[in-house]
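Asks: Please go over the structures that come below.
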Structure 1
Amino acid sequence: MSSIGDFRILLAGASGLTGQAVLRLLLTDERVKEVHTPLRGPPRNLHPKLHPHPWQSQAPRFQHLPSIPFDAVLCCLGTTIKKAGTREAFRDIDRDAVQDLGQWTKDRGISRLIVVSSAGADSRSLSFYLRTKGEMEEGLQKLGIAATSILRPGLLLGEREELRPAERLSQWLLPILGYRGMPVDTLARFMISKIFDSQTGFQIVENRDILNQDLKRS
């Protein structure tokens, strides 16, 4: 592992709600020297730490990335069935692309992988969304990477570019019903903290544990 101030991070999914929050924090973190990220288009903001690379939509998706000693791979890849267009296209991103990234991580000898999944992920779920997330998690576990952290946030609380009326209503209603949503900045802080901890093996971190850890730090 690199010394503090020299960490090199690969971030996949930097254009989404969580990925944008993670990227902002990484670029201002003094422990991080470089952030590499595959993007579908040019980056919105230039930064001396930021190293964009073209996104490859077909496998092998990540073989063109530079062969440098990354200290951790962070994955915020994810879409919706509505945005993807079909269940097959959704599965291609939320399961297959994430597993491809995991395989690339293992092949490059990178020891730490941190992935955003979803609360309720279960390969036996009747929900197609949760079943796909569960299948993704099982595929990553089989890879046997030295340190894999799977984060399972609940409903993400944050301002999205695309208007999702149902999510806006949920953000207002669920706290009244006693449900603890996940502020995206809280998730981003926790994700970055996992880069620097000593955890090894395969770990699943649930929504309540992410929230509780953030309360302990504050």
Structure 2
Amino acid sequence: MRASYNDETGLIVRQLHNVGITKVAVFYQNDAYGKAGLDGVTLALEALKLKPVAVATVERNSVDVAKAVQTISAAAPEAVVQISAYKSCAAYIRAARKAGYGGGFYNVSFVGTQALADELGKEGAGVVVSQVMPTPYTNAKGISREFIEMVRKSNGAVSANFSSMEGYVAAKVMAEGLRRSSAKGGRDGLIAGLESISNQSFGGFNVHFSPTDHVASSFVELSMLTGDGRVRT
């Protein structure tokens, strides 16, 4: 259901380029997730005949970011793209600002937007996060209006955030795949049902599957954290 990391980092790099920012560094988690994000940023910069001015890592489940801050700050980037977990990203943001860095911070959606906002609090103001789901906070799309109404009816059992929105959209798509599955049912029937969902709009969120394409969406947009723990889209 998610757009790829290349889609997310591609949008981030294009946005930075559009506002004249060319000195971009990458802070990434030292695992497959982090390296996939690094590859995405590098590819997007290469398309603009650029490359990261610095790269630095943090180990998984660690907030030891001192060396990364030192490495990246020495290159004086205008923006830092972060591909890591929310605690290490928050630790990096705090440490970099304490060290005098005044540029921007950009994250991909896997960071956990609300978790990052909660971790940073007032220090989150201005941090950008790419999103692969429609906003769960406003009535921008039909799927958002539907989701917000369902959250209201849950009487507090469900919180409105991008993670719960993703679960809601995935459930709707799965239900549609089941509806379309063959009478014999089973695994193959479900796969056939899902693969028959071609360019269908779920309240303005377009989904496309086929027998040769199992990536349902390329939707990406940018959001920004505010100083009161909220998310602007």
Structure 3
Amino acid sequence: MARQLRYRAVLFDLDGTLVDSYAALADAVNFARRQHGLGDLATGTIREFIGEGLERLLERAFNGDVPPTATDAFETRYDEICCAQSRVLADVETTLAALSRDGVAMAVCTNKPTAFSRKILEFLNLAPFFRAIVGPDAAGARKPARQHVLRTLEATRCQPSEALFVGDMPIDVEAAHNSGIAAAVVATGSSTSSALKAAGADHYLDRLADLVEIVRNGASA
């Protein structure tokens, strides 16, 4: 008999939720800065710039004055290193496997460009778990816009009321609630626990593995 689920679909953010790629992003940002005569920024500083897409990342890294060739420099370097310098976060593989066994439809909704997201997930052997990997370029909008989230949700063939969005930043909560979807957060990325608890998520996860029981019965961790 099929398991009765509180949430039939789960949408995931990528960076900080499933994968730690902060080292690669910092490397590529600093490469682009050096190409334009600027010094390196600390990895911790760059980490705080991440979450709203490449355009916003570079705007922050270049203090609002992004040279026309900076994006190409970043993308060239990031393409070379994004796989080798990314790692799967704790509990991700076992959690995805458990949800898959339960018949949960899963997809990735990320502000990272789609091609890079797919490349990283394929390299880390996570891509087969997902029905879609949707960046802002594929959706025509970026989180927290509902268009991005609902475009991703389409791949699951579920309604917003049947779905849960899992992320590591307040922007993920905003994106989910803009779309009529419940939100769960886990402090494995760039946001603090206190910031996430203040964001108004429906579920707070102490660790990603807590997600399985929430999907099954809706109980908060």
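Here, each number is a calculation from the coordinates, and none is a lab measurement. Since the structure is predicted, the reported quantities are computational estimates derived from the model, not experimental observations. Cβ atoms are built from the backbone, for glycine too; each structure is taken alone.
Asks: One of 1, 2, 3 was used to compute Rg and Dmax of the Cα atoms in Å, and the result was 16.6, 49. Which label is that?
Replies: On the way: 1: 16.6, 49; 2: 19.2, 63; 3: 17.0, 63.
Answer by label: 1.
Asks: Between structures 1, 2, 3, where is distance in nm of label points 7 Å out along Cα→Cβ at positions 4 and 132 highest? Could the numbers behind the result be given before it?
Replies: Values: 1: 4.1; 2: 1.1; 3: 2.9.
When distance in nm of label points 7 Å out along Cα→Cβ at positions 4 and 132 is calculated for 1, 2, 3, structure 1 comes out on top.
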